[in-house]
Structure P
Amino acid sequence: MIFETTSRTRELALRIHAFMDEHVYPNERRYFQEAESLGPSAVYPVVEELKPKARAAGLWNLFIPPKHKEGGLTVLEYATLCEIMGRSLLAPECFNCNAPDTGNMETLMLYGSDEQKARWLPPLLAGEIRSCFAMTEPAVASSDATNVQASIVRDGDTYVVNGHKWYTTGATHPHCKLAIFMGKTDAANPDRHRQQSMVLIPMDAPGVKVIRPLAVFGFYGVPDRATEIVFENVRVPVSSILLGEGRGFEIAQGRLGPGRIHHCMRLIGLAERMLELMCKRTLSRVAFGRPIADQGVTRERIAESRIAIDQCRLLTLQAAHMMDTVGNKAAKAQIAMIKVAAPNMACKVIDWVIQAFGGGGTNNDVGVASAYATARMLRLADGPDEVHRNAIAKLELAKYA
């Protein structure tokens with residue numbers, strides 16, 4: 001199957017590459033320095049400086065599909081562009097195409113009421129505020145979403161929300177104003193997939209307590225503003241519920257499909273960037289009288305990286321094509337496959353880059369360490385490898401049952 005890019009996508013790709021060359025790559029060191037010095041509960045000035053430039057360049061909200069925006073990009077069209085953005089951890093937020101906000105915006109577009117959309121979508125689409133997705137809990141195995149123990153109890157015209165969440169990306173950001181919260185409204189329902197609901201919670205609501213930022217492999221703020229939060233007797237209007245009671249698991253499945261493929265697209269771009277670093281490093285470094293690139297083991301790793309990246313790209317494009325043509329549900333096997341393949345591929349490639357850099361690969365002077373932290377984290381985020389492999393195997397076995 002040939003995946004041809006459109007003229008519009010090619011033109012946008014050139015513009016994004018130019019923006020990355022002029023604004024993103026030269027500011028990466030500053031980005032990491034600001035994250036380290038200011039911490040995970042601050043606004044990073046470099047991001048706020050680049051966002052209006054990207055918007056002025058017409059490189060803004062490119063993730064929105066045609067069903068939500070006239071002239072929007074299909075998943076397949078966006079794949080190429082998302083890959084380019086993924087080459088730098090700084091880039092996605094500059095283009096307002098970062099997780100978890102893209103997933104939350106799509107959730108609101110798909111499932112939000114007119115009132116909910118009117119309140120939250122304009123500032124999110126403008127990049128004026130950020131949001132978080134409160135689903136994972138420390139007390140249960142959150143790889144099984146039906147395990148969620150947080151509660152959403154109706155009391156008159158309000159819901160009372162209680163729960164302990166963590167790895168809630170973005171909640172320490174000063175601009176984070178909205179949480180999409182998953183909890184149980186009907187814990188006794190015999191259908192385990194109808195027990196959960198989702199509600200919209202303003203982050204300044206009484207009872208929302210941001211406990212602490214969580215380090216991801218020692219990094220705070222980059223690559224992920226992971227956060228622990230407690231929701232204690234938080235009251236929100238009944239109108240805050242998304243889609244209706246018992247629809248939380250359904251919403252989660254609808255939200256995570258696009259989110260998973262976006263992660264994989266970005267990882268392919270990141271792996272490409274890392275392969276470039278490995279080639280440049282091994283060509284310039286001399287050991288035992290010749291460049292490291294002349295060593296057979298180095299050439300094998302470069303070749304294997306090239307093969308693995310291209311394999312993942314083709315698998316990701318196939319999944320994107322199926323999402324566009326037959327829908328997310330029919331593409332669930334392909335989405336699960338790329339969610340396993342892309343992070344594992346990126347981890348392997350980046351590990352070889354660390355070896356090429358030696359001890360210097362373990363610090364973050366050239367972004368290798370944070371790249372590895374990102375790839376390793378994504379073997380867990382949006383469902384661990386084991387869950388996706390199990391789903392793939394079930395689908396495969398069903399063909400022969």
Structure Q
Amino acid sequence: MRAINRFNVLDTIRRAGSIARVEISERTQLSTTTVSAITASLLDDGLILARTEGDLREAAARGRPRVMLELNPDAARVVGAKIAANRMVFVVANFRGEVLSTLTLALRVDRQPISVITDLIEDGVRRCVVDADLALDEIDSVCLGLPGVIEHRTGHVRSSPIFRENGVDFAKDMSERLGVTTIVESDAHAITLAHHWFGEARDLDDMVLVSLEQTLGLGVLHGGQLFRGAGGLSHNLGDLALGIGPQGMIRLASLAGESAILGDQPNGGRFAEAIRLGRGMAHAKTLIAAEDNTLISAAIRAGEACGMALANIVTLFAPPRVILVGSSLALGQPFLDSLRDAYSLAIPPSIKGVTELVFDQSTDETWAQGAAVVALRELYESPWGTTGPAPAL
């Protein structure tokens with residue numbers, strides 16, 4: 001309970017930017033005594049700073065000056081990364097989540113040996129840290145956001161399109177390589193937290209995010225916390241079963257995944273090169289605008305499947321807002337119109353109008369910043385002492 005209260009106080013200060021103790025008590029519904037004890041500990045650990053409002057020279061005449069609390073940006077620094085099939089994006093962030101440096105490496109990493117991928121990630125982390133005028137030993141934590149099915153607690157990657165192998169103990173490998181505690185998280189969970197801290201869900205503690213990238217991901221936020229499965233397992237929305245056809249089980253990825261949308265194109269030529277470089281969806285948008293009927297049909301089919309899946313998710317959770325992000329949004333109106341139409345048809349009348357759909361073209365840096373948020377939340381929840389956060393068990 002102490003850890004939960006401590007996290008809530010820190011997060012309340014983060015959200016407010018600058019806030020008095022009495023307001024923290026009102027927002028968290030903790031007693032003023034509890035808030036005073038927690039903030040005193042946070043001040044001792046150097047995690048927050050106290051700032052006096054008003055003119056101290058007039059304090060005797062007006063009573064005690066108002067003391068405002070805010071996060072200490074230099075209390076910790078973390079690295080967040082988005083690891084995609086054809087690029088790696090890194091950010092260094094301070095304790096407030098503010099970005100200090102960014103680095104994008106445009107290179108194809110999917111299906112490379114694990115040793116090559118770890119080398120590339122290590123180089124990216126080190127370069128981004130140097131760009132922030134820091135040394136690696138000044139970094140408190142690293143979080144790598146990957147597509148696929150990942151056990152957050154163990155850093156075990158059950159499956160990912162990035163890796164040749166399944167069941168990779170990636171957090172352990174990278175922690176040993178960097179000499180810094182490294183977290184491995186679903187990229188969908190990372191972008192969910194990015195929107196909760198900085199984006200389209202800043203005002204919400206309950207929401208759903210659907211990522212439509214190379215893989216289809218799902219993030220569910222409830223009470224300000226990510227919902228995870230057993231072992232901290234992430235969700236691969238592409239595995240959602242939609243029915244049974246002549247060829248067997250029909251899953252969402254077979255209709256709405258990137259390979260399903262782009263797979264009917266010729267193997268050679270400019271479009272194939274765009275797909276290989278990770279720009280297939282952007283090129284597909286150009287072809288759709290030129291009335292390429294094959295791609296238009298694929299976009300409509302994918303939109304319908306996503307709309308039905310979305311209606312099922314809303315039926316289960318009834319969130320106030322669903323945020324859709326990812327490269328598939330580049331397909332434009334055929335995809336978006338069919339998604340909205342299918343969603344409208346499939347949503348039960350009893351909850352129609354409960355959920356707002358928001359479409360957001362999140363940048364790669366936002367995904368990486370979300371991974372940094374994952375690392376920061378771990379630090380917010382950690383017991384601290386005068387020497388820093390306690391190491392994870």
Structure R
Amino acid sequence: MEETDIIVAGSGPAGLIAALALASDGFEVILAGPAPAQTDRRTTALMLPALALLDRLGVGEALAGAAAPLEVMRIADVTGRLVRSPTVTFRAAEIGERRFGLNMPNTHLLAVLTQAVEAESRIDWRRTIVDQWQLDPDAAVARLADGTTVLAQLAVAADGRGSPAREAAGIASRRRDLPQAALVFNVVHERPHGNVSTELHTPSGPFTQVPLPGQRSSIVWVERPETAQALAALSDADLALRAEARMESLLGKLAVDGGRQVHRLGEASASRLAARRVALVGEAAHLIPPIGAQGLNLGCADIDALASIAANNRDDPGSAAALADYDRRRRADVMARSTAVNLLNHSLLSGLLPAQIARAAGLAALGSLAPLRGFFMREGLKPGSGFRALADGLRGRGRAVAGRS
């Protein structure tokens with residue numbers, strides 16, 4: 001039996017980042033998972049807090065080399081329903097930032113993370129999966145598919161939505177399959193995107209254009225599964241015409257750049273984020289639709305918090321006290337963001353007038369009230385920052401009033 005400080009199960013982006021973060025804090029880490037496939041057509045928008053974490057891990061500059069900045073994010077209602085919301089535009093400059101984040105191809109993200117993990121001497125990457133878990137009060141024991149056994153103080157479950165580690169820890173997860181699928185592909189367009197991402201709200205879900213370097217963008221087109229499959233079967237020319245029509249020629253003529261993929265959507269949440277020597281990160285803990293670029297950003301927030309707590313509990317990072325602290329620290333943020341995204345998605349699917357009115361009223365308030373919009377943008381980047389900005393503003397006004405009296 002081999003011993004290590006921490007075992008990370010899963011070698012997707014969340015698993016690779018978790019291994020790097022824990023190793024950077026001095027822990028010996030065994031990473032269990034195959035080399036990630038370089039066939040993912042999706043892109044990932046990483047917001048400022050996630051980029052700050054990746055900068056600390058020494059990969060930020062390499063990631064930026066094939067990424068486009070997100071300076072403006074726009075939501076437009078094209079549902080065609082009786083009650084529609086006005087277009088809402090969020091500008092990073094409005095809250096004193098140059099950008100909200102960077103959007104990059106998943107192939108580039110995975111390549112950079114893979115290279116960093118392979119170069120990190122504290123990470124022993126076993127390119128195999130965990131076959132069986134035994135979770136004891138004082139250690140987590142992982143039996144790998146290659147026949148080896150690993151004993152660790154902490155197991156990090158970055159093994160996806162079906163997470164065997166979560167199941168072994170006895171953590172319940174509520175999951176719901178959605179009547180939606182995301183068609184993902186890239187396009188070259190006639191007009192420059194200006195570093196603007198546009199999310200069009202339709203009755204079947206969002207149609208999102210996200211900038212890539214040059215006059216290229218990623219498209220995430222959420223439709224009913226049968227419609228998404230039918231669109232995916234079109235020729236490149238026909239798919240480009242359909243996407244251009246959906247976007248109302250916002251970026252001029254389009255040409256499909258490469259292949260396309262269809263992913264079924266669902267939503268899920270774990271009843272708790274840690275138990276019995278296992279801490280959940282990423283999709284093992286929460287699964288949400290692709291709205292507002294929250295997916296991996298939530299996972300990075302999980303990893304950042306877990307690494308901090310592990311460093312503060314260096315003698316036993318998987319102790320009951322450390323795991324309880326992690327669950328407490330992450331629960332409110334995960335619940336708030338997951339609930340907001342799920343409610344917005346369901347409001348698009350719902351034909352009920354009250355749901356339409358509530359969505360329209362909320363977006364209208366964001367569009368017309370600059371302080372509310374600023375609060376929303378700051379909270380969207382980092383929980384608590386919106387409240388701090390409000391408190392600082394109130395203190396500043398208080399000092400100004402005191403100075404005049």
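Bear in mind these aren't lab numbers, they're just calculated from the coordinates by the rules spelled out. Just so we're clear, the structure is a prediction, and the values are computed from it rather than from any experiment. Cβ atoms are built from the backbone, for glycine too; each structure is taken alone.
Can you rank P, Q, R by distance in nm of label points 7 Å out along Cα→Cβ at positions 172 and 284 and just name the one with the largest value? List each step's numbers first, then the result.
Values: P: 3.2; Q: 3.8; R: 2.1.
For this comparison of distance in nm of label points 7 Å out along Cα→Cβ at positions 172 and 284, the top structure is Q.
Quick check: 20.5, 57 is what I get for Rg and Dmax of the Cα atoms in Å, for residues 140-251 alone, calculated from one of P, Q, R. Which structure matches?
On the way: P: 14.2, 45; Q: 15.2, 52; R: 20.5, 57.
Structure of origin is R.
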